1. Matching task: 1.00 is the computed value of FRET efficiency 1/(1 + (r/R0)^6) of positions 34 and 154 (r between Cβ atoms, R0 = 35 Å, to 0.05). Pick the structure from P, Q.
2. 16.6 is what came out when mean count of other Cβ atoms within 10 Å over residues 66-73 was calculated for one structure; which of P, Q is it?
3. Which structure, out of P, Q, was mean projected area of the Cα convex hull in nm² derived from, given a value of 10.3?
4. Which one of P, Q has relative contact order in percent (Cα under 8 Å, 6 or more apart), as calculated from the coordinates, equal to 18?
5. On distance in nm of label points 7 Å out along Cα→Cβ at positions 26 and 74, which of the structures labelled P, Q is highest?
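Computed from the coordinates by the stated procedures, all read-outs in this text should not be read as laboratory data. Since the structure is predicted, the reported quantities are computational estimates derived from the model, not experimental observations. Cβ atoms are built from the backbone, for glycine too; each structure is taken alone.
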Structure P
Amino acid sequence: MESLADSKVWADYNAAQADRPVRSLCLDAMAYAGPGNGRCAIDLGCGAGKETLALLRAGWHVHAVDALPDTRERLMGITPADADGRLTIEVRAFQDLRVLPPAGLIFAGYSLPFIHPDRFGGFWAVMFTALQRPGILAVNLFGDRDSWADIAEWNFHTEAGARQLFDGLEILKLEVYDDDGQSFRGPKHWHIFDVIARKP
């Protein structure tokens, strides 16, 4: 498999995402969080910008983060004129972040698993600190039975370990997907935890 660390792989992936709907995990998180009303939401790994755009349309100020060099141009190309300066963009790898703006909603769709395990804990703490009360956190995590779990540069979790990450938060939804399926690079076994939690 061609390395997913290759920026061209991610650029091709984003192009293939152009026609997909907004991820249901993001829509559910928005429903739990309530109207944006100018509050800050963070989209980590904003990719094709589907969720960024949905958050803007729901009245959020969005801080979008992605490492791909064309992130700013891609997002500005889809941002509606009535966003009124409510979009800030940070082109940076997650593991290089030391601080995030205070936010009422943080969404990370299929992005956190690609942080090196040695850096994951530190970034999780940065993200946890940025989440305001009563903020909503919605993430996908990869489980230890995923067929990519032997890739040492990415992070994977047992269900117990995934739950432990949310100590101090109220878990509103935790769904486990453990089945064969397709990825952008071909067939694989998926083991995923979809989690929405609230900081009380």
Structure Q
Amino acid sequence: MRSVRTIEELEALLPSPVPGRRTLLGIAGPPGAGKSTVAAAIAAADPEHLALVPMDGFHLADQALATLGLLDRKGAPETFDAHGYAALLARLAGHPCHTVYAPAFERRLEQPLANALPVTPSCSLLITDGNYLLLDAPGWRDARSHLDQVWFVDVEPGLRRRRLIARHIHFGKTPAEAEDWARRVDEPNAARVAATRDRADRVLDLSEWRVG
């Protein structure tokens, strides 16, 4: 497992662009590992040629989760539209000559937002991050098939859990609610994600990641 601390170290690992096609890089890992922070930092380094489309845009809306009886398990694999995610990755991999609009996830609303992220034809490397990119299950297998590489990022477990709880509090949960959600929902999901680690093309330790 390679330890990474800076954006420059990550940029040195990026796959080289191939003329005439778009490369898709997946960043997987358990909740709180720092996937979104790292993916956003990479994409921000060259906004013209790099774009970010998080898996979290394919969260099912709360209304759909309530109908399915899954609202209290939000974040588990079955609470995402995995087939829709795979279909979008296939479309993006085709590198169309027009802008494609992808969904985002608004954490303050805790809801997906349709057509929020433009991916322009100038994008040669697309980055997508999410927990379940390496999951061997319907929909997720299809999504993986469109990714040229998948990196698995991890951090020291105590640090990851502290980050998760702090994030839940930041977005509106009480400390008690944040602790409960991390224990009851996030940790079982993290265990499921950890089991996919060996399927990654590269494993990175972000325990010493420095932002800025």
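1. Considering all the candidates, the number was obtained from Q.
2. Of the structures listed, the value fits P.
3. Answer by label: P.
4. P
5. Q
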